[in-house]
Structure I
Amino acid sequence: MSTKNIFLSLAGCLFFSVAMAQPKKLVADKIIAVVGDKVVLKSDIDNSILDMERQGMTVPANGRCLTLEQAMGIKALVLQAEKDSLPVTDEEIEADIDNQIRYFTGPNAYGSKEKLEEISGKTVYQLREDFKEGFRERKLAAAMRNKIVGAIRITPKEVNIYFDKLPKDSLPFYESELEIGQIVKYPKASRDAEEYSLDQLKEFKAQLESGRKDMKTLAALYSDDPGSKENSGQYELNRGEKQWDPIFLAKAFSLKEGQVSTPFKTRFGYHIVQMVNRAGDDAVIRHILKIPQVTKTELDEGLLKLDSVRSKLIAGTMQFGEAVSKHSEDEQSKFTGGLKQNNEGGTSMTIDQLDKDMVLMIKDLQVGQYSQPVEFTDEKGKKGVRIVYLKSRSEPHKENIRDDYNRIAQRALDEKKAEALEAWFYQRISSYYIMVDKEYQDCEEMKKWSSSANTAAVK
């Protein structure tokens, strides 16, 4: 991997610097590289490799050399960021740590807070403290990278030159992709339905406080929250995490251990919460969510409203973006002009990325057409109505400049930025003091550092 590719990979959220923030269980540790006054530890590299293996990634033969090279590249960016006094706030660092802890305790990593603490040998609070310096460097490196390449742009001529240089026999093949928009409305339940949900929660609270039932059983049987129902209503919270509904968070942290809240309302429905245990700003809670049931009467009224919106769209008296802004209640797409997004944040999606009901809705649509409004149930179990708009549909094809200009332009821009970063790197590396452990001196990746800087081997 060239220095160019090392710096290009920094555009992808600094994956390896995240991996290096893994919990450390290594007994022996030592400094294996120094850039200026920044050190890279053997455990940093070991944990990166272990993390790749845990995630099922194939570690190349030179994986340790590549990881060390990237770690050293990050240190160089941090050095310059500190010299330039680039601002990084404690709030930004805490938010990144929150996201990392959520990943570690999620289904794609360790699966729970308890498992994370077991493997690391530390509490989550201790891990958060351990992560701070690494995440501070991550933010500084990203800020420095953005300062260097943030203003770089690319012209259509440069995109064409880039594409013409690509080997035509290795161009990727793309399946059919779609751009799909939607307008969603969630009809409001009747007052009677809301009162029924509240009465259910009051009864559950009474059963809990009398000892007739426990929260685990009630949540597993009666909660309408698909995110916690299988875990008997349990969530792990941190007071600083931003993804939680603020009312829910405030109510949870107002409770003492074992205490059950009175029923309260959030945008998701009605809840009761029980505090299981708490340590400072971290807490384990159980809750029951009841979503007041929307009847056919409310759904029919929602269908009529969206049918009126559809008529205006077809007549051209209202544009799709305007209709989304005025009428859609879908939080995920309301601020993207109504367009659904893929996992990378783009709007091109393959058919397998759509829910099965949406696939049926677009089956007979032509590009530019709007579906009839239909009822649906979202991933949280909430009933609503929606109109789907088919903005574009591509045919299966080999990559070409006409159909895939945006993709190609992004790659060309990434390469231009990587070249600028590489040039920046070589201009400054000669001013850094570099030390590399003898074990890594023969790495091909280290020769760039040796040839451009004052390099010494760590004995």
Structure II
Amino acid sequence: MRQILDLHIHSRYSRACSKDLTLENLDKACRVKGVDIIATGDFTHPAWFDAINDLTPSPSPYKGEGSFGLYQLKNSDGKIKFILSTEVALIYKQGEGPGHKGGASHARRLHIVVLAPNIAAVKKLNKYLDAHYNIRSDGRPILGMSAVELCKILFDIDEKFMVIPAHIWTPWFSIFGSKSGFNSVEECFGEFTKYIYAYETGLSSDPEMNWRVSELDNFTLLSNSDAHSLPNIAREANVFEMKEISYDAVYDIIRLNSPFKRTRGEKSKFGELLYTIEFYPEEGMYHYDGHRACNVRLSPAETKKQKGICPVCKKPLTIGVCYRVDELADRELGFKPKHAAGYKKLVELDKIIAESLDIRSRSSQKVQIEYNKIIQKCGPELSVLIDAPLEKIAEYALPEIVEGIKRTREERLIIEPGFDGQYGTIKIFNEKEKANNKQVKLF
């Protein structure tokens, strides 16, 4: 059974997140998007955990009874299942940072996604964290501990916790970030590296970029939305083929789906990761280097010419994802590890509609009218973007919207890369087409 999973989101209790992020609204949004298994996010926050605790265990359709580590809304049809998750921020000092030689211990700032096997395990973890840290002020708590310490706490509680380094390349809070990261997974996780089964690409990188680093063959590549609002659910996601719908199945598929494991012939009895759904990485906020305040955006080659210094303010540039990948890469771009899962790049449907209609806001009434019409007639958003025949979509959508979907599938887009916390911009139609009212020829 094909299942789409988004394993990293936030709740209404995280800073800079929408107040609309309730469990009920997440259930509704997943039905519109086409997501089957969605992260709860933020299970460390007491108020949000109270809401999570009101979910009911989701029985496996293959075994008929009991809890299998996934949850659903009470009195729902169970179509949408929740997996217990949170993201924590670790801030601590350890060793030398990227590019540093000598000197005092370097400040580390990491974001880590944690998946939990059941409510009981989360209760034990929250009890410990609440006694030692402030977990009440933000859905993403800041913990003054190392990645090794976090792993010890989690695995002492339950060996089925999953620890997934989040958006591994972003500058400020990630395992390989230019500002506070490491140069290898083992340098970060030490003795617990063997229990790290996956990593998250983040919006500013895609699988092809990550395949340049051979060390990452040891881990399953995952992509998640890190959504702070409902429209961004599943802007990145994972497509599994699953023989059983359970936490153990998710755990086992992730554990055994790395190119290294599959090269050795190890496969999960529960299924496999088919492909990931990817943001165009150029649209991510940290794809290129630069200074937002100075309106300076540079490619890695340009940054090297500038010796890492902003040509306007003469201060060090914020080094982005492309540069860091290039620093750690031991392969050329274009290499694909044997048995690595594939990927599909998408642009969210409401963005395509807005661009096709030359409307600035994806949330405008006109865009939403077209969006809802297409969803009602053609199925969930991800199905429209990936699977639905263009001829069928054309029965209900304006020609320029169908052309927008077609060009997105074919990766024929005009993109200005993001940098230093500023999203990149994606254009489907050039200025001449817009001037001619986008009278494009379909098919």
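Starting from the value 0.50: which structure in I, II was FRET efficiency 1/(1 + (r/R0)^6) of positions 84 and 324 (r between Cβ atoms, R0 = 41 Å, to 0.05) calculated from?
Values: I: 0.50; II: 0.85.
Source structure: I.
Once relative contact order in percent (Cα under 8 Å, 6 or more apart) is computed for every structure in I, II, the highest value turns out to be that of I.
I, II: which one has helix-only ellipticity at 222 nm (-39500 (n - 2.57) for each DSSP H run of 4 or more, over all residues; to 500), as calculated, at -14000? It would help to have the intermediate numbers written out before the result.
Working: I: -14000; II: -7500.
It was calculated from structure I.
Starting from the value 181: which structure in I, II was volume of the Cα convex hull per residue in Å³ calculated from? Derived from I, not from the others.
Computing distance in nm of label points 7 Å out along Cα→Cβ at positions 212 and 332 gives 1.3 for which of I, II? Label of the originating structure: II.
Where a number appears in this text, it was derived from the coordinates with a stated rule and is not lab data. None of the values given here were measured: they were computed from a predicted structure. Cβ atoms are built from the backbone, for glycine too; each structure is taken alone.
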